Each structure stands twice: as C-alpha cells, then as structure tokens.
Structure P
Amino acid sequence: MIGEIILVGLIIVGLVGKSPIISTAACVLLVVKLVHLDRYLPMIERRGLELGLLFLTFSVLVPFASGRIQMKEITAALTSWPGWLALAGGAIATYVNGKGLEMLKYDPQLIVGLVIGSILGIVFLRGIPVGPLMAAGITAVLYKLFTMISERIG
C-alpha cells in the first residue's frame, strides 16, 4: 500500500513540476502494481536501466545512421580542442560511472538518496535523468572529496 501512495505522490510531483518523465514512469509502475503484475517489477528494475541506456544510445547514434554526420565532420570534431575535451569528458564520465557502480555495490541503500535527489533535480532544476550510475559516480567523487577534506581538518 505504501508503494502505491508513493507512486501517486510522484505522479503529483511530476505534474506540478511539469516533468512528464517522472509522471509517466510512476503511472506505468502504478498500473503494473494495480493489475497485479508485481512479478515483473524485479525484471523492470534489473533491465530498465539497460533498456533506457539502449534507447538513449539509439537517439545519440541516429545522426550517424541517417547520414547527417559525415566523416569530414567526425574528423573535424576529433581534431579540434572541443573534440579532444569531448573525448576526455566521455572517458572521465565512464570512469566516474564505474566508481558509482562500486559505491552502489558497497552501499546499496544510497539508491534512495539518489532517486530522491534525481527527482528533485528533475522537478526543481529542470534536469534530465540519465541514470543512477552517473548520480552514484558523482556521489562517489563527492564522498572522496569530503573524506579528504575531513581528514585534513580533523
């Protein structure tokens, strides 16, 4: 019962905050619960991130598939300083995501804070939820920074 109440609350938060992604996700999960398809929730939890990342990757790769990005544009992007920064950004992001995955394995209850923080970011900062791994990765970096600072102070 508490799960359904939380989902209804998230639907309301999504509507008030004009976040259709939160509202839609909460609605779909509420329907899954109400029509007694709870047995699929572990699969949705396990495969949902993969499916979401798959569709995100589709949307990023469509310009290549449609031919809107040509080889000369790729070469130009990779030989410019913004292109090199993008390469570095991609490499750093994957490293940080890995640290986030390690942190979630070590301390899985952090997912509650990550989910609530993501919802707050979507609703109040107009952010886009790209995944708990990046949020966990940023948390891991912040944790490391705070640990280093507290060791120096204390």
Structure Q
Amino acid sequence: MDVLKLLDEIEDIVEDASVIPLTGKVMVDKEEIFNIIKAIRIKLPDEIKQAEWIKEERQRILAEAQNEADTIVDEVKTHIEEMIEKDEITKLANDRANDIIKKAQNNAKEIRIGSIEYADELLKEMQEKLKETIKILDENRNELKGI
C-alpha cells in the first residue's frame, strides 16, 4: 500500500534525523516531510475509492443473489403450474416446489450473509488501516509542530 510506504518513509526520516542534544528532539527537512505528506494526501482518495468499490461490489453480489433466487422461484412456479394438470402428482409437485423455494431462499440468505460478512471484513480492515494512518499523521504533525 503506497500510503503505508510513504508513512514508513517519514518514519525513516525522523529516525535518521540529527538529534538535538539534551532535548530528545530531532531536526528534519521540513520541505521533504511536507512533500511526503502531500503525496499521502494524494494517495488517500485511492484508498477511499477502494472502500467504495468494496461497498458497490457487496451491493452487486446481493443483487445477483436476489436475481438468482427470483429466477429459481419463477422456475418453480412454472413447474408447479405444469404439474397441477396432473391430478395424482399435484401433492408431490407442491411439496417439491416448497422444498425448492426453501432451498433457494436458504441459498440466497447464505450468499447474502456471506457477502455482507466479506464486505464488512474488507471495510473493517480498510477502516483500521485508515485509522492507523491518521494516527501516525497526527503524531507526525504534532511532533513537527513541537520542533
């Protein structure tokens, strides 16, 4: 991830900087740090776009699952209508149709739950990375202000 590399670069600059005796503070090239922070600001929208893509992908998966369930239900209805014409098989057809509908609903539910959990996990990871990045940026800015 580019943002993390840039943050590592800031960290390296601070670690390699000249120490001011008796203060524990360091001197860094202000312009160099600002250039890296500018690069981070440019990269962050990409991270946000990736989170948006994950959200859209989750919605697409849910819609696809719903369409698949609807298709299965429509097929079952058609099959049931054909079976109604045969009096002896009507009961079996109804039972089988109900089983198919139940299976389709269960499959759709499992797909929906799985896609929600997957998208949530990706968003959670992205959120943690962004929190960590913001924390590091805040610390670096506070240290820069302290110099």
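Each value in this text was obtained by applying a stated rule to the coordinates, not by laboratory testing. Nothing here was measured: the structure is a model prediction, and the numbers come from that model. Cβ atoms are built from the backbone, for glycine too; each structure is taken alone.
A few remarks follow.
- If helix-only ellipticity at 222 nm (-39500 (n - 2.57) for each DSSP H run of 4 or more, over all residues; to 500) is computed and equals -32000, the structure in P, Q: Q
- Structures P, Q were compared on percent of Cα pairs over 20 Å apart, for residues 58-121 alone, and the highest value belongs to P.
- Among P, Q, structure where Cα Rg over 2.2 N^0.38 Å, for residues 18-73 alone as derived comes to 2.36: Q
- Of structures P, Q, the largest value of distance in nm of label points 7 Å out along Cα→Cβ at positions 34 and 138 belongs to P.
- Computed 1.94 for Cα Rg over 2.2 N^0.38 Å - originating structure among P, Q: Q
- Of the structures P, Q, the one that 21 was derived from, the read-out being relative contact order in percent (Cα under 8 Å, 6 or more apart): P
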